[in-house]
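Some structures are shown below for you to check.
Laboratory data are not the source of any read-out in this text; all were calculated from the coordinates shown. This is a predicted model, so every value here is computed, not measured. Cβ atoms are built from the backbone, for glycine too; each structure is taken alone.
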Structure 1
Amino acid sequence: MKYKLIIDKNAEESVTVTVHAPSALSEQIENLVREYTGADSIVGYRDNAMRRLAFAEIECITVIDRKVVAIDTAGDRYTVRDRLRDLEEILPSYFIRINKSAIANEQRITRFDAVFSGGVDAVFACGYREYVSRRCFAEIRRRYE
């Protein structure tokens, strides 16, 4: 297989893949191209400071006290001015809805814990815990199977 990357700031971006037959790799490439929005980060605010948060360093985006909050890999919380449903459209496919008011980075979830009340919590690498709704947990289980 040959790979060629041409960087030209004046040219229109395009992706061309030539294969003998469709494969898992060609499907993955197609999905990446279709899902790519050009965005790779969001802006978060904390203590009168603004910071660009790369998607890879966000563990969870949730609503706390009626504000959208992004939690990073260190467990720090940043207020985000976008709505949750707007963020869901630009986030990559490894972000999954875990309840009505939270979207999680699937790659940063370390485990799912059963809670005494019968529910399930997602535990993130930074130690943050978020409730997983039954409906969303059923979808997550389907993704893992």
Structure 2
Amino acid sequence: MKPIECRADACATPDALWKIWSDVESWPRWDHGIAWIRLEGAFEEGSTGLIKPKGGPEVPFVLLWADPERGFSDESRLPFGRLRFEHRWSPLENGRIEFVHRVSFHGPMGFLYAFLMGPSFRRELPKAMDTLARMAERGAQ
């Protein structure tokens, strides 16, 4: 299954973006599909938490990796499947940063989750990225 990917850029520092990404409980401020989210422990590889999408059940997740110099990835376990999010940033030549969010579906039921959730991600991810860019440009207040 082809991942869903969205790119955006901002006139912001990597530190400002990292501050937003690593403040997990603030994710609903830029991703309006999240009702709430909680992380147990530090924002680092192996830490786990719970996420509650709007209109969906609570889902456990784990941070697969977290690196302020590159980004981070997290994965949610679903019945007979997994939903993986990858968040990366890179510098642009004009002093801006580009960041990419990629969503991929895995496991025996990955195709079904892609069919059911894919349209929502395709519709909502650009909005979340725009909000995230504005927040990063304001300095992650």
Which of 1, 2 leads on relative contact order in percent (Cα under 8 Å, 6 or more apart), largest value: 2
Winner on mean count of other Cβ atoms within 10 Å over residues 83-90 once structures 1, 2 are ranked, highest first: 2
Structure responsible for 3.3, with distance in nm of label points 7 Å out along Cα→Cβ at positions 11 and 123 calculated and labels 1, 2 on offer: 2
Parent structure of the calculated result -9500, given that helix-only ellipticity at 222 nm (-39500 (n - 2.57) for each DSSP H run of 4 or more, over all residues; to 500) is the read-out and 1, 2 the choices: 2
Identity of the structure behind 0.40 (criterion: FRET efficiency 1/(1 + (r/R0)^6) of positions 3 and 59 (r between Cβ atoms, R0 = 30 Å, to 0.05), calculated), options 1, 2: 1
Ranking 1, 2 by Kirkwood radius over Cα pairs in Å, the structure that comes out highest: 1
When mean count of other Cβ atoms within 10 Å over residues 19-26 is computed for each of 1, 2, the largest belongs to: 2
